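Structures are listed in the sections that come next.
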Structure P
């Protein structure tokens, strides 16, 4: 590892980042979550037991690793406390948990506002998880947000009352339940007491570690095509889950970043609304969903499924400066008789590898597919790329050839150990 290595999602999230993060964090001194909130989830399977992390970096499961929730994350204290309790109940320590004093806090009015805004969109719904993420980022940039440092130092009451008064005027207009400021203050004071021992200046903590040549792993939430700037706007998340969000969500300078791993599946999936050019809204898509158990970690919503899109993957590689690919569910796609791979878009009778998030552009594009032989058989025993069946090698080689980024990790099953490190 370099001083700072990064793991990012290459498509719409749910690519299996947790598995790669778990492997790399075993070699890391510090594991950092940089952006997003509890609208994202990493699932890790260890000794047959699944852990779903929504806020805490999954490095918390490794003894001796400091797990940092960075300043770019928005935090629902209730959810975080539940997650801490779950880690403890399963026999793991949370003594290594650190929370940035600059991370913003989600309050009940954020969640209610999220639901109200989605309802008001009627037929133009974004597909939000309604966990208050977007409205919390709105307050952050409107400069009326409340940060973890304010919370644990009991400096939030005045601003909270101002915010609740403002939000209640909107809720009243739409006949929504009004928020009781005193109840929220009492509840959040309890949260503050519980969490205050974990809240620190994480920027200095991280840079002290860099100066001491310690290894740092930054884990991204969501993925490239959900980025507020570079994704399929407006069907995106409210933060930057691309490489820029790693820097702004931690205070780490670009010069310290080494490897940038883009995680993907051997097929693709998406939760929520928005364009998805290789989607298979048919029997093939249903089959992929069931084989890969494609249901949201956070929402349990069935994911839309389809073929792997190399045009979009090349875009993700360009945006993030990917140095390596981590491809999961090779075992899953290998259960199909035939596999298709999108190798270009056809538009105006021309084939291109140019990607755009513009809806009109995508609506006029037709995916160009190449077909590959499936039925890879059981590959869970394969420990090297050379041991994979030839049909799997052909498929993986084609991905590397077109995207021009080497594959560094190959997922061969659900377990922690079911992975080839190239």
Structure Q
């Protein structure tokens, strides 16, 4: 029987995995510059973690969570998003005692039972940041700027930033009553799910993808028109900081995000290269979430980026072309007499930070060169009994076919120089011996 990956999952093969590593490394590099530190949370949590944070009225909780009972009868859920576990950890480990704000970043797989489509799987990867402890609108702007600068750093140019405010404790209840009244007047035009959302959480009406529902919600009251003085001042300050930084944005009143924990600022970045599912990242402020987990009143803000969609967008903009995936050196060994020295040479090259390999399949010299060409090595070193006797090896540039002879004892240093490496500390010794520093 031939087994396939479960529906909604996919194997990340080396070519794609290499791109994902590149995207992750660029993210970690930039997140660190902004003062964010890594955190790793479990891939499953007590189900209550997500019921409390995401909201029982959301599609995630109602339809998409992978929930199961363990052998002790406890209800556990594979994490469908990254913020709730980070906040749970913040409270669990009394991180409110640390200097605030606590700035954290995460990467890893999430799980939602959704209809599989391009860039969306049931096991999917996200990377994100959380800044916990400050209500300063400047940190809202920083989070947005960090996301935009990250996208630029990986080569994305065609981006649109949408922003909105989800309101505060004082203005949101008033707005929700208005929205509920509007929805009730149009109940018969709404789909069955949206009719349920009227009572559960009217804000979710904006999330519906049904055309009939979108037409109704197009004329619905918008929360941005009902912000109280404090909430409006916060949003205007965020906009002011973005304007100062020269960040272009569009205010999108229907942008409410998909989770119940958002308050005040919300934002989303879309790419024109992704079709209908065009969001590659988004986030917002969640000033009540820490309290939901039993912590003290603590504001926070964060965002998440979908790795699959980001990878597709970067590929379609042609930005992956700049990634050099080639290995440095292939050691071609035409006869067994030189194999021991070739293995020593391989160790010396790797110790010097030069990616290198040799043949392990017993290929002929012609077959080895064909393999090296297919794998895309930059240089090939020829090392046989003749080279051992003369002490000179031939180094071939696989792109230009230019060749030069180099003394075997100087080879690692010479290749380090050619490849722009920091410099070799290892020297190759004769057959059957090791590498000396």
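Some points to look at:
- Comparing mean count of other Cβ atoms within 10 Å over residues 92-99 across structures P, Q, the highest figure is found for P.
- Among P, Q, which structure scores highest (criterion: relative contact order in percent (Cα under 8 Å, 6 or more apart)): P
- Read-out log10 I(q)/I(0) by the Debye sum over Cα atoms at q = 0.08, 0.13, 0.14 Å⁻¹, computed value -0.44, -1.12, -1.28, structure in P, Q: P
- Test item: distance in nm of label points 7 Å out along Cα→Cβ at positions 20 and 292 calculated as 2.7, pick one of P, Q: Q
- Structure (P, Q) behind the derived value 2.2 of distance in nm of label points 7 Å out along Cα→Cβ at positions 52 and 84: P
Only the coordinates and a few stated rules stand behind these numbers; no lab work does. None of these values were measured; they are calculated from a predicted model. Cβ atoms are built from the backbone, for glycine too; each structure is taken alone.
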